[in-house]
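Structures follow.
Every read-out reported here was derived from the displayed coordinates using simple, explicitly stated rules and does not represent laboratory data. Computed from a prediction, not measured in an experiment: that's the story for all the values here. Cβ atoms are built from the backbone, for glycine too; each structure is taken alone.
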Structure P
Amino acid sequence: MQSKILIIEDDHAITHLLDVALTLDYYNVTTAENATQAHFKIQIDKPDVILLDLGLPDKDGLCLISEIRQHTDIPIIVISARQEEQTIIQALDNGANDYMTKPFNVDELRARIRVIERIAKSHQETNIVFTNGLLSIDFGSKSVVINNQEVHLTPNEFSLLELLSNHKGKVLTYEMILKRIYGYVNKTEMPSLRVHMTSLRQKLSQCHEDAKDIIKTHPRIGYQMLQWKEK
């Protein structure tokens, strides 16, 4: 079955370029020129991947990401001319899975789409519940529960927690985490990774104060999930 990709972009030249390139790769491509059309296409077409420009005529793309995340976890790759670090961090924190700046390389975009597809496929094939003390993670439904309270995470926060739990007790380097979460190693993504980790810890500790201690930081090295220890 062909994967479905929704392009949300008001620049017709870029939309045409992406449409032609991805159709040649046997993707089923649909398009939207604004946020209103995007919501309709997401509901009707149920795409597998969304390519999103932030500069839409009727709504800022950062707001649209948050709105999409309220009802679906469809992977989102932002393709934008905005190169400010804070904008990139905000997009990822709002729920985007990846971020590319314009001008972009089509072959690199194809590779990033394939990475997201592999991650999505591995999640679909996984139906295992991980437990660590009062922490419970259902990889199939992507749900996290601590002390019988559901923890609402962004896609990248969940991916980070999932990665650490799959390697419980092992120290994962920053490079390894960047590669697994974003699909590539780029030190410029470190601020974003730290933002996700800070937010993840805060959300876990809101359910139980001991939860903040299950993820240990190894300065200049990486992160490690420890065994839950109640105090």
Structure Q
Amino acid sequence: MSLEIKAVIFDVDGLLLDTESLYLQVDQSLVNDYSKEPRKITSRERKLYVGTTQQHSMKVIIEEFGLPLTIEEAIEIRAERLQKVFPTCKEMPGARKLVEHLFKNKIPIATATSSSRRDMELKLQNHQWIYDSMGKNMVCGDDITNHKPNPEIFLLAASKLNIDPQYCLVFEDSINGIKAGINAGMNTIHVPSGEDQRDTSLKSSEMIDSIEDFVPEKYTLLPYEKNLN
């Protein structure tokens, strides 16, 4: 693996934006409303579907909780509920600082998210900084055939940036996302969005608790400017 970083690729959900809590809120509402024996979604169950497609996510929830819904019905109900809360999502600590630092220093950057472009538009309503810095290099779930942990989404992002994968640094919060980055032959920073997404057996370049803990110069990137005030 190369340590000379020429481009950075970001996941969005749970990494740049705090949307995972919104997904959990809506998924729990499905269980509460449709399960004959509703209970709290556990970390084990979340680990089965976080970072995957909505089809797989709903398949897991339907099977685990015995919901009397088809996958298509569950997706439709979930989508309606999510679209109401997506515009309320907040940025993750340190995310904007890092993105704007890289953009200012002309480091090629992109997003690679499993979310649909329609959902991304809702999530980014109050986050113009993401559009300003990466709007032209945004890869969404609609753009690919094979989803994480398949590397297709990261390879497409690298292609958009015209950078060889070995010189790319991926930021991911999910286990499936980190696997996808590794499978793409990229350097990876794992920032787990929860204990259920923490796996020390993964061969990521580094695991940190928050983007705020990232040190750019460790990866041949320019350091943050020091505040002299």
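Things worth noting here:
- Structures compared: P, Q; top value of distance in nm of label points 7 Å out along Cα→Cβ at positions 81 and 153, i.e. the largest, recorded for P.
- Origin of the derived value 12.4 (Kirkwood radius over Cα pairs in Å, for residues 49-120 alone; candidates P, Q): P
- Given 0.25 for FRET efficiency 1/(1 + (r/R0)^6) of positions 25 and 209 (r between Cβ atoms, R0 = 41 Å, to 0.05), calculated: source structure among P, Q: P
- If mean count of other Cβ atoms within 10 Å over residues 105-112 is computed and equals 19.6, the structure in P, Q: Q
- Of the structures P, Q, the one that -14000 was derived from, the read-out being helix-only ellipticity at 222 nm (-39500 (n - 2.57) for each DSSP H run of 4 or more, over all residues; to 500): P
- Relative contact order in percent (Cα under 8 Å, 6 or more apart) - structure with the largest value, from P, Q: Q
- Entry that produces 15.5 once mean count of other Cβ atoms within 10 Å over residues 17-24 is calculated, selected from P, Q: P
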